[in-house]
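> In what follows, structures are represented as structure tokens.
Since every read-out is calculated from the coordinates, none of them should be taken as a lab result. The structure presented is a predicted model; accordingly, all values stated were derived computationally and were not measured. Cβ atoms are built from the backbone, for glycine too; each structure is taken alone.
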Structure P
Amino acid sequence: MPIIANHALARLRAGQTAIGFGVSHLRTVATAQMARTAGYDWLFIDMEHGAFSVNEGAQLCLASLAVGIAPICRVCSDALDEGTRLLDNGAQGIVVPHVDTAAQARRVADAFRYPPAGTRSWGGGIAQFAFAPPATAEAQAQVNAETLVCCMIETAEAVANAEAIAATPGVDTLLIGTSDLSADMGISGQIGHERVQAAYKAVIEACKKHGKQAGMGGVYDEVWAKTYMQWGARFVLAGSDGLFIMQAATARATFMRGLV
């Protein structure tokens, strides 16, 4: 079977924006179809802050492959083994938070790439080939090419090391976690602060220099989201299920009460 293409990676490689739908609370396989129908490119399955098991994450990944939205999972920074298991069971990308140095970035990239690009172990017929892969060497090369590896930039130290992290082979994107970054800087929540702006400029320039893509998370307003995307943020988390539900539900309740 041909490999299922990574829709988010395809858009990034074409110079387009890839918009992500965050999932922390929803559990059913309908989530992937709803996100795809709503116009999203990738499903951000949050296993750092969401209470997902590996099995639940894998079910969302399998559902995503079937409808053409890229399943991308965030694991905890020291849970790279969960990342490899998710990749073996349908994930098309892994996001690792709190990557502060090039050495950490190399460890991440090595864990999620098959040899000779990395040290990932082969587990057999994986979901990205509908469980019917070609010969092992060919399958591994194709999976390497269609797997998105993302390092999150969430501290001032990481911003200072952004160029070295971006230069790391096997890393595709550097996603700025704006909430944690601003907290680390002592300006929590000030997403438009001049120091946050400087961080975005530094990370975006580092990515451009090394042929990688910059990402944005934690910025959802029309002013700064627009600004950072105009500067070059392309791998963009648009929000999460809890936020979407609360906003829509609140607006509907207000509307209905206003009819009386």
Structure Q
Amino acid sequence: MIAALEVGDAQLESPLGRTSPVVKLGVALGWLVGLAFTLDPRPALALAALALGAGMTFGRIPPSRLVRALAPLTLTAFGIALFNTLFSAANADPGATELIRIGAVRLTSEAIHAGVGLGARVLAIVSVGVVFGLTTDSTRLVDSLVYQGRIPERFAYGALAAYQAIPRFAEDLLTLRQARRIRGLRGGWHPRLIIGLLVLAIRHGDRLALAMDARAFGSGPRTRFRPAAWGSLDLAVGGIGVVALAGALRLAAG
């Protein structure tokens, strides 16, 4: 089922929910850039734990909902770690430290370290992304990007309209499957459904573009219905994010 992420009122009224989405997005991107400079799994695991802990306490995200959102992404991180461990070039290096050998399969310490590091990095990224998504309203995110991030209105609100149209793909897919059953064809998955979804997506996009043009998006200055302003909470979250990244990177240096 294709569905947009629903954010509850408790999460929106939490400290993380009231923080500027631009600040949270900046912290997430800063952590991503910082983790790109190290393969040590400790900084990534520390930031992942911090993000999840902040989501449950300051974001008021129920643990059960957090687990459901993270489960498929955690499996992806594990798969990336396993794949990079098994097929690492370090396993073929005679000078690498061999830890395990099963028949023709040779696993070295360097390969395991690199694979676990990549998996931990992916886990940290998805943890931050899930907490960000479960504490951020899409409309407020776009407003913040426009008024605080100075993103062009036409691009920002176009992205919001496209995001809010995501659940419609599930309805379109159901309609196409029902149409196939009426015609006596199989109602399951078929490659031709992709063409139908593409055609419907283009039609929806045309309607959105006409609606935005009718409202004069991008034609000049506009009034503000939901103005976004900076606050002390934004400064606190941004500062904690920078300090957390510095502390995590010190784990790799140590």
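> Work out the source of 3.2 here, i.e. which of P, Q gives that when distance in nm of label points 7 Å out along Cα→Cβ at positions 72 and 96 is computed.
This figure was derived from Q.
> From which structure (P, Q) was Rg and Dmax of the Cα atoms in Å calculated, if the value obtained is 18.1, 67?
Label of the source structure: P.
> With FRET efficiency 1/(1 + (r/R0)^6) of positions 152 and 168 (r between Cβ atoms, R0 = 30 Å, to 0.05) coming out at 1.00, pick the structure among P, Q it was computed from.
Of the structures listed, the value fits P.
> Here's a follow-up. With relative contact order in percent (Cα under 8 Å, 6 or more apart) coming out at 32, pick the structure among P, Q it was computed from.
Checking each candidate, the match is Q.
> Also, I was wondering about something else. Using distance in nm of label points 7 Å out along Cα→Cβ at positions 8 and 184 as the calculated read-out, with 2.0 as its value, let me know the right label among P, Q.
Of the options listed, only P reproduces it.
> Given a value of -13500 for helix-only ellipticity at 222 nm (-39500 (n - 2.57) for each DSSP H run of 4 or more, over all residues; to 500), calculated from one of P, Q, which structure does it belong to?
It traces back to P.
> Separate question: Assuming 2.8 is distance in nm of label points 7 Å out along Cα→Cβ at positions 64 and 144 as calculated from a single structure, say which of P, Q it is.
The structure behind it is Q.
> Taking 20.0 as the value of mean count of other Cβ atoms within 10 Å over residues 160-167 derived from one of the structures shown (P, Q), identify that structure.
Considering all the candidates, the number was obtained from P.
> Please state which of the structures P, Q yields 1.42 when Cα Rg over 2.2 N^0.38 Å, for residues 24-111 alone is computed from it.
Comparing all candidates, it corresponds to Q.
> Out of P, Q, choose the structure whose coordinates give mean count of other Cβ atoms within 10 Å over residues 48-55 equal to 21.0 when calculated.
Q
> To which of P, Q does the computed value 0.50 (FRET efficiency 1/(1 + (r/R0)^6) of positions 120 and 176 (r between Cβ atoms, R0 = 41 Å, to 0.05)) belong?
The read-out was computed on structure Q.
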